[in-house]
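Q: Scrolling down, you'll hit the structures one after another.
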Structure I
Amino acid sequence: MPAKTKTELIEISRKEFDKLLATLDGIDEALATTPDPQDGITIKDTVLHRVHWVHLFLGWYRDGVAGKAVSTPAPGYKWNQLKAYNAKLREETQDVAWPAALDQLRNAHRDLMGLVEDLDETELYGPKKYDWTNNWTLGRWAEASGPSHYRSAAKYIRTVRKRLV
């Protein structure tokens, strides 16, 4: 069930991030960069995907506050084109080393939490303020880009790890 308050969002964000870090504990670069035999995606790809989506959300927010046009999910892409978008992302991040991917994940989470902690309850869960948020509150967008993505990443990584180890 989605968070409905700033406090709930902070709690679920921390909880899901800690679970993701626990899932990643002990994964070395060799395992992190081994493609899953079922879909060809690596654990590192999954981590960098989550980093990227946190950054997308932060960019949408910054652009919205600045009164700029916001393209969700990204300029030139529609929501039904995520498979192609994510494939392009994996290609663009293939040279990122595993330790750097983990650092980027921690930094993205820190940045997301910094924004959430800086915003007040009304900004996160009050009446619609930005056209780009559609029918969701800003807090719901933050949750979808952070803790919901952390949860799905941890689940996927556990599954892949079982197949590879």
Structure II
Amino acid sequence: MKSRRSLVVSNAGPLIHLAKVNLLHLLKILYGEVVVPSEVKLEAVDRGKEKGFPDAMWIEKAIQEGWMRIEEVKPNRNFADTAKVAGLQDTEVAVVYHAYRNRALALLDDDSARIFARTLGITVRGSLGIVLQARKERQISRDDAAEALDKLAEIMHLAPDVYTLVRKEIEKAD
């Protein structure tokens, strides 16, 4: 019942959040391989290691294992300028551009990046959506999904209504 897509590209947020709650492996289970733009690696791994963040080590390990693949992404100037006006950071621009050019699923947590990607017809999933997908596909138990939601709520900015909605979806996913 695994729903593998032909291509998935991730921004730093989902990688960092899932690593912090010990669920980075869900990306491998759900998607097989994840493309990580070099700008995202710089933020999530290189800068994270400089600061001593353990999650950076887990992301680096996934890259070394080969199921996360680093790619250079060079958005054209018009795309990059438009994305910047929409409030996207360099990593988000790279992820959205790659997803757009390759018809890939984009893993993004930031609202402005998610909205921009959706206006381009890109399918988007964030950290919570990944946990929910894993639950619906029975890759994790209800209790593990609920625990992951609680842990993510401690490290992410979640509106109470979003938390409640995801909690209900976890409960009914059987």
Structure III
Amino acid sequence: MGIVDPEPSARPRPVVRLREVEEGDLPVLFLQQLDPEASRMAAFPPRDRDAFFAHWRKILADDGGLVRTIVADEEVVGHVCAFDMAGEREVGYWIAREHWGRGIATRALEALLLLERTRPLHAHVARHNLGSIRVLEKCGFTRGGEGRGEIRGQEVDEVVLVLREDG
């Protein structure tokens, strides 16, 4: 009888926490956003190094945004944020692909929602990103519409989810 690796769902649930973004997180987050499958799933083209770091300097200087590093079992696995976009408060997150399917995104978003009390909150998700849609629905978001969006010049079929005051 051989040793069998447990299925991803059978792995122990990691300890997930949010913390302030530190300068040392940025190289890790940069590499995570380069993953072609994660980029395809999010329908979000990766940035080159200079553009990525310029974008993050802008994010971290914005007092209106709420951005946190997601740490699972003491490893930086992504980020979660709330920010203003086109007159609406939005949420977003990115989890490194090797950590998908472990409940990390759901627990990170739940933790962010305790910090971010603005309602309604919106999330724009690529229609094919069923995992992300499930995360948002588990956190109380409901479908508010569908349409076409644009991310850095790329057209995307998207679902808009909303977390309302009573959600």
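Q: Which of I, II, III yields -21000 for helix-only ellipticity at 222 nm (-39500 (n - 2.57) for each DSSP H run of 4 or more, over all residues; to 500), as computed?
A: On the way: I: -21000; II: -17000; III: -8500.
It traces back to I.
Q: Upon calculation of relative contact order in percent (Cα under 8 Å, 6 or more apart) from the atomic coordinates, which of the structures I, II, III produces 24?
A: Numbers: I: 43; II: 24; III: 21.
Only one of I, II, III returns 24 for relative contact order in percent (Cα under 8 Å, 6 or more apart), namely II.
Q: Where does the value 45, 34, 30 come from, among I, II, III, when Cα extents along the principal axes in Å is the thing being computed?
A: Details: I: 48, 34, 26; II: 45, 34, 30; III: 59, 38, 31.
This value belongs to structure II.
Every number in this text was worked out from the coordinates using simple rules, so none of it is lab data. What you see is a predicted model; the values in this text were computed from it and never measured.
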